[in-house]
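Just below sit the structures, each encoded as structure tokens.
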Structure 1
Amino acid sequence: MLTQRTQAIKDSLFAQERPIDLERATLYMESYGETEGQPAILRRARALVHLLENHEIVIDDHDLLAGNRTRVPRAGVVSPEMSPYWILDELDEFGTRPQDRFSITEEDKAYYRDVLYPFWRGRSLNDWYRAHVPAEVVEAQRTRVFAVAQTDKGQGHIIPDFEAVITRGWGALLAEARGHLAAEPGNGFYQAAVIVLEGTVAYIRRYAEACRALAATAGPARAGELSRMAAMLDHLAEGPARDFYEGLQALWLAELVFEHESNASSISLGRVDQYLWPLYRASRDAGADPAFIRELIQDFYLKCNTVVFVRSTESAKFFAGFPSGFNIVVGGVDETGRDCSNELSELLLDVQNDTRLPQPNLSLRIHSTTPARLLRTAAEVIRLGDGMPQVFSDDANILSFVNRGVSLEDARDYGVVGCVELSIPGRMYGLHDISMFNMVRCMEIALAEHPKGFDTFEGLVSAVEAVIDRYVALMVEGCNVCDLAHRETSPTPLLSCAVRDAMEKGADITAGGARYNPSGVQGVGTANLADSLLVMKQAVIEQGLLSWGDLYAMLDRDWSGEGDEVWRQRFVNRFAKYGNDVDEVDLIGERLLSHYGHEVVRYDNPRGGRFQPGSYTVSAHIPLGEACGATPDGRCAHEQLADGGLSPMVGRDKEGPTASLRSVAKLDNTLDSNGSLLNVKFSPATLAGDDGVERLCAYLRAFNRLKVQHIQFNVVDRATLLDAQEHPEDHGDLVVRVAGYSAMFVELARGIQDDIINRSEHVL
């Protein structure tokens with residue numbers, strides 16, 4: 001249960017509409033106007049410091065943790081230095097667009113048109129990308145064979161080394177940077193590192209001063225709180241955290257300054273139960289009140305919900321519902337392979353009972369010796385219906401990293417960024433979400449290139465694989481141009497200071513400073529591809545029920561001809577579907593997804609790393625489906641693709657959740673080292689009572705034994721969702737799982753709401 005204080009904080013989050021905030025855009029423009037001709041990394045460093053010196057600090061009456069991203073909670077911060085164009089195009093649409101709406105004043109619209117846009121036009125990251133990307137890549141993106149996703153935003157999808165910041169302090173990092181600079185005075189990275197670290201120290205001292213100023217006029221009780229906060233902030237400006245309260249404060253401020261630098265989603269929090277455990281234990285041993293510790297965590301979780309990201313209308317289709325990606329991982333094994341869960345692991349899960357909001361995105365790592373108590377705590381939180389925690393198998397994921405050349409010790413320390421993307425905390429810059437690849441479009445292209453059809457199933461599959469290979473090569477080209485655009489225009493020296501090896505190398509993470517440097521690209525549409533290929537194999541090639549010409553004609557007219565609907569229903573209901581534990585169709589999915597993955601890993605990126613495959617959609621299954629015509633699995637033109645990445649097509653998993661697990665287990669779950677996603681929807685009734693919790697725990701143990709990478713749950717009945725759709729005013733606090741993240745149901749566009757409603761509702 002929330003305390004009176006934290007309930008007031010939660011209420012304030014939704015007390016006003018979300019505005020567009022131009023503060024960061026203005027301050028970056030002011031700085032860039034004074035640094036013309038300087039190296040990009042120094043311009044970025046000085047722009048961040050200018051922001052930290054002038055950003056409006058807000059400390060609310062109920063705050064126990066200092067630190068605000070924007071002047072108004074949940075405001076949208078734009079980054080015209082990344083791309084000014086979509087912002088200009090959508091100024092008049094922010095308040096009315098179908099997804100992720102924001103208000104903006106007429107005054108701010110005029111300021112953007114007259115001042116900000118003219119300044120950033122021609123000098124943005126997007127301009128660099130467009131000037132260098134090949135025309136073939138542009139055309140492939142236009143037809144949505146793939147979508148390069150980082151051409152208008154900063155560097156996110158990373159877990160910084162928060163442990164170093166908290167246990168060493170900013171002062172130690174600054175001293176290290178000054179030492180390197182003294183040895184290599186001409187190194188631009190070291191120059192920038194000193195600038196941003198000095199700026200961060202000064203920024204934290206600004207919060208201390210703000211607390212002292214407020215304490216001078218506050219009542220006795222609040223003055224005492226503010227004075228304590230000021231003293232804590234004075235110390236944390238340079239020193240390490242000394243107790244749990246200071247650890248949470250240091251963590252939140254570190255998150256904020258990284259957000260100020262990049263304005264990017266999914267700068268994730270990593271294994272909080274591990275690096276804060278010593279501070280938690282020290283506080284408890286010193287007599288800290290457990291109720292106060294719980295209130296601090298509540299406050300921290302609520303702080304995570306003050307940050308949302310404004311995306312273009314097109315991007316919001318792929319990442320709908322403000323997935324900020326503040327992923328917290330609990331559980332798992334330590335560097336020796338032993339379970340390392342603890343009391344804090346359970347508490348971090350349990351606080352979701354209190355806050356009931358989409359952030360932070362909670363993730364649980366499990367393995368064969370995960371304690372029953374932790375698993376039960378997780379199951380009880382899952383059945384709340386908020387879609388958290390999502391669950392990851394150590395047995396699958398550690399091996400997937402080892403197969404990519406990650407040391408076993410580092411692999412055992414893996415975390416989760418954003419939605420389900422796997423990463424090594426503080427050691428990896430993975431561009432984990434740089435592209436979505438539409439395998440169903442590859443099938444469409446293969447069919448169009450063979451108007452007479454195929455004599456054999458092997459010929460059909462080989463044709464699809466050849467198209468996949470062709471477009472993977474183009475996708476890699478686009479991703480690598482985007483990668484270089486970040487290096488040339490938008491380095492992140494502060495974030496780099498919190499990534500191991502960057503300081504030793506003297507290189508920004510955009511230039512290969514991290515220990516591990518992959519690029520992650522997601523294959524989408526496995527279920528639809530497998531289901532469609534099976535229909536063509538059996539109905540056309542083997543059984544001769546219809547000709548290729550007949551099938552093509554039905555697809556071209558989207559099942560609208562006489563008798564077409566009969567055929568469509570036949571394809572839907574009489575042919576096996578992926579997700580029902582039928583080898584013939586499941587293994588088709590395994591072959592095509594494995595082919596995609598093995599093709600991806602052939603390629604290098606400009607940071608000295610390799611590409612790695614993943615299989616998840618966020619909400620991209622909606623727009624990528626819009627780009628596809630009717631498909632042989634009975635799907636209509638422009639209808640969504642299967643959600644998740646590994647999930648069956650919506651409504652086609654008829655044999656229950658265990659059958660779906662067995663289907664997914666047949667895939668090569670150690671190949672997709674960038675992360676994969678399986679959605680499962682349960683009826684609330686099936687998880688009711690102690691028996692329901694035990695059934696869910698048993699299901700999770702089966703998931704781990706089958707070595708599936710990831711699973712997540714919606715626990716909500718169809719009637720509730722339909723009522724929320726029709727009466728959103730009565731369901732403002734309804735949280736659901738989309739794909740790798742949770743969101744407020746009423747804030748989702750109708751198409752995504754329908755997708756969640758139509759997912760199969762299983763019982764155990």
Structure 2
Amino acid sequence: MNMSAKNQKSTVKSDSRSGKNAVRLFAKILIGTMLVFVAAGVLACGGALAYLYGAPADLDPAKLTAQQANLRLLDADLQAVAGTQSGTLQPDEVPQNLKDAFISIEDKRFYDHHGIDYRRIAGAAARNLTKGTRQGASTITQQLIKNTHLSAEQTLSRKLKEAQLAIRLERAYSKDEILCMYLNILYFGSGEYGVQNAARRFFDKSVDQLSDAECAMLAGIVKSPTKYNPLHHPDNSNARKCVVLRCMYEQKRLTQSEYEQALAYECKIADARRGDGARRYIDQAIGQAATVLGIDADTLAYGGYTVVTYLDPARQTAMHDTIGDDAYFKANSDGMRPDAIGILVDNATCGVLAYDSTRSADVFSLRRQPASLIKPIGVYAPALDIGYISPQTMLLDEKTDFDGYAPSNYQDRYYGWMSARSALAHSQNVPAVSTLRGIGAQTARAYLDKMQIALDDEDRYLSLALGGMRYGMTATELVGAYATLANYGVYRPVSFIRSIRNADGQIVYEHASCASVRVYSDAAAYMTTDMLRDCVSEGTASKLRTLQLDVASKTGTNGSDKNRNQDAYNVAYTPQVTTMFWQGNLDGGATLDGSVTGGGAPTLQSRRILEDYYASHAATNFEMPSGVRSLQLDRFAYEHDRVEMLADPYAPQSATISGLYGADNLPSESDMSFSMIHAPEYRICDDPSGLYLEFTPNPRLRYRVYERTLSGENLLSDLCQSDPIRVPISPSVGLFGNSYAIVPYYTDDGGQEVIGLPATYRQRGVLW
């Protein structure tokens with residue numbers, strides 16, 4: 001067979017296949033069309049029959065105009081914080097461009113149908129059949145009925161009832177009235193119901209001030225208030241806006257010129273710091289409620305749920321004012337203002353009393369490097385818990401290479417030997433890394449895991465001691481970990497939500513039922529807290545010293561170079577509450593001015609919030625648990641030998657220092673220098689330079705050396721030192737010679753001298 005024949009045969013085959021496909025397609029379309037008309041007819045007949053002969057469905061006018069949204073959010077006092085519509089519209093208050101935007105994208109034949117759009121049903125059915133997609137065909141009237149009178153269940157009986165009520169609604173109200181009611185009950189995300197509220201929230205405008213583009217953006221949100229929320233997903237929202245504008249243009253609701261102007265118009269989202277200070281809190285609460293219920297936020301909005309939060313309105317106002325105060329923010333050299341997050345948690349419940357941020361951020365998923373904030377929770381508290389260190393343990397702070405990892409301290413300052421307490425107060429890096437190496441990164445991970453802190457497999461190196469994590473930590477993880485210290489080692493998950501009831505009034509979630517977990521012993525938690533008190537009294541959080549409170553705190557700064565930092569934190573807690581403030585860039589990167597550190601503005605913000613809280617709450621102090629011992633240590637052994645030795649019970653205060661220990665990790669050695677003062681061993685040295693009486697002193701005591709002669713007694717020396725003491729003495733003169741006495745003593749806390757037995761030496765007499 002020649003090539004021409006082959007090609008001809010191939011063409012025949014191709015034509016044959018095309019013909020068969022065309023036949024199949026025609027058959028499919030024919031059957032589909034028939035089914036569409038059958039379906040439309042069934043629905044139409046069903047709606048009519050349901051309307052005429054079915055059990056009458058109640059059309060409740062009160063539900064249509066109710067000032068209460070489907071989702072109710074309540075504060076800690078059970079007062080509504082969101083979901084109550086204040087600013088609903090009347091039909092004559094809805095501008096034409098707003099009507100056009102919603103009708104064009106939601107129901108283009110709204111003014112032509114009587115509640116059910118049979119043409120739309122048929123078209124949707126055809127597309128669903130031929131393209132294998134699912135496309136809805138509900139009219140604005142049906143959506144209004146569904147959202148105000150019915151559940152979201154996908155059943156035939158529910159759809160028939162919806163059709164019945166839609167027809168009744170169209171007979172009872174005008175189109176403009178129906179459209180207005182629809183716009184008043186729509187959910188726009190972020191706890192906003194009603195187009196007027198949404199316009200104010202997103203654009204800080206009334207609906208009569210909206211541009212065509214802004215109307216289109218609002219209309220676009222309705223399809224998915226979460227996905228198209230301009231606060232959280234501006235790119236999605238803008239893309240959807242363009243789709244709505246295109247529909248308006250194609251339906252001749254916009255001219256060519258108006259369409260082009262609307263496309264070019266930039267929709268400026270209102271400053272989140274303005275208006276209702278609870279908006280950011282509401283965002284978090286709704287997101288968490290949807291998560292714990294296992295549904296999306298859009299389903300939650302019309303599910304009839306009542307969500308009780310931990311919101312304290314007064315504290316929220318203070319938080320909003322603090323986050324919005326420009327005095328706490330320093331722009332970098334590029335003029336960029338930092339982002340900020342602030343959160344206040346009740347320790348007893350771990351419920352969030354107040355939360356705000358400069359921009360939208362999900363505090364349950366936004367991860368940042370925790371910097372030095374990880375030191376207490378991931379290094380020192382675990383080391384205390386397993387008895388590896390005490391707060392007094394001496395750690396060496398010097399430039400160290402840990403098998404290839406050589407961390408640096410802030411500004412390359414090193415202080416040699418220092419206590420763990422002091423190392424944490426001043427946030428020295430090398431001692432923290434050294435301690436983590438001692439306990440092992442796996443030990444630290446085990447403690448962090450108990451507090452539900454998400455860890456990556458890569459978070460197993462010594463850099464973990466300085467907050468070096470692959471993905472970092474969230475704000476809720478950080479504040480929850482420090483609340484664990486405040487709660488004497490018991491962890492509870494942080495929550496905006498106290499409880500949730502469904503539409504039937506049944507409790508479907510209670511935060512109180514979430515299990516608590518023992519992370520640290522009460523002794524380890526308290527000792528860590530006591531160490532963090534020093535961060536306030538003498539360390540990096542010293543700006544909190546003006547507070548007349550028992551407060552512990554830790555700062556953290558994540559820097560890239562001397563001119564820019566990435567993150568600046570402060571966490572501060574009392575027995576009642578824990579607060580955290582962060583500054584940085586929510587989009588990532590080193591954008592903070594190099595002078596912005598955790599000990600600066602974030603600490604000042606924490607101070608302001610704690611001042612506000614305790615203006616109306618009584619302050620209490622952390623109580624030492626029974627598992628902690630406050631002991632007196634021998635000062636000399638500690639300072640000179642770096643040994644933690646119990647002091648002699650009779651030692652004066654000047655010879656001791658205080659230390660905290662877990663009951664099962666007490667020092668095993670003790671000093672008894674003051675209970676029985678021993679005379680020193682001495683020797684006589686005779687060298688070319690002269691004659692000397694020499695002895696090795698106990699550095700805890702003082703020594704007087706006397707010379708006694710026939711003419712009287714002379715004091716040769718009175719001193720305290722650790723080096724051998726060498727006292728010149730005179731050669732023997734005369735028949736009787738001289739005698740010497742070494743008298744050990746100390747001064748007690750009452751100022752009285754306590755004298756021990758002397759060591760004596762008598763020279764033999766010499767005749768001249």
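Bear in mind that the values in this text are calculations on the coordinates, not laboratory data. Quick caveat: nothing in here was measured; it's all calculated off a predicted structure. Cβ atoms are built from the backbone, for glycine too; each structure is taken alone.
Below is a table of values for the structure above.
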item: Among 1, 2, structure where percent of Cα pairs over 15 Å apart, for residues 120-167 alone as derived comes to 61; result: 1
item: Comparison of 1, 2 by FRET efficiency 1/(1 + (r/R0)^6) of positions 112 and 640 (r between Cβ atoms, R0 = 35 Å, to 0.05) - largest value held by; result: 1
item: For 1.13 (Rg/Rh (Cα atoms, Kirkwood Rh), for residues 200-439 alone, calculated) the corresponding structure among 1, 2; result: 2
item: Relative contact order in percent (Cα under 8 Å, 6 or more apart) - structure with the largest value, from 1, 2; result: 1
item: Winner on distance in nm of label points 7 Å out along Cα→Cβ at positions 408 and 584 once structures 1, 2 are ranked, highest first; result: 1
item: Value 1.0, calculated as distance in nm of label points 7 Å out along Cα→Cβ at positions 352 and 712, assigned to which of 1, 2; result: 1
item: Structure responsible for 146, 83, 47, with Cα extents along the principal axes in Å calculated and labels 1, 2 on offer; result: 2
item: For mean count of other Cβ atoms within 10 Å over residues 488-495 computed as 21.8, the structure of 1, 2 it came from; result: 2
item: helix-only ellipticity at 222 nm (-39500 (n - 2.57) for each DSSP H run of 4 or more, over all residues; to 500) from the coordinates reads -14500; which among 1, 2; result: 1
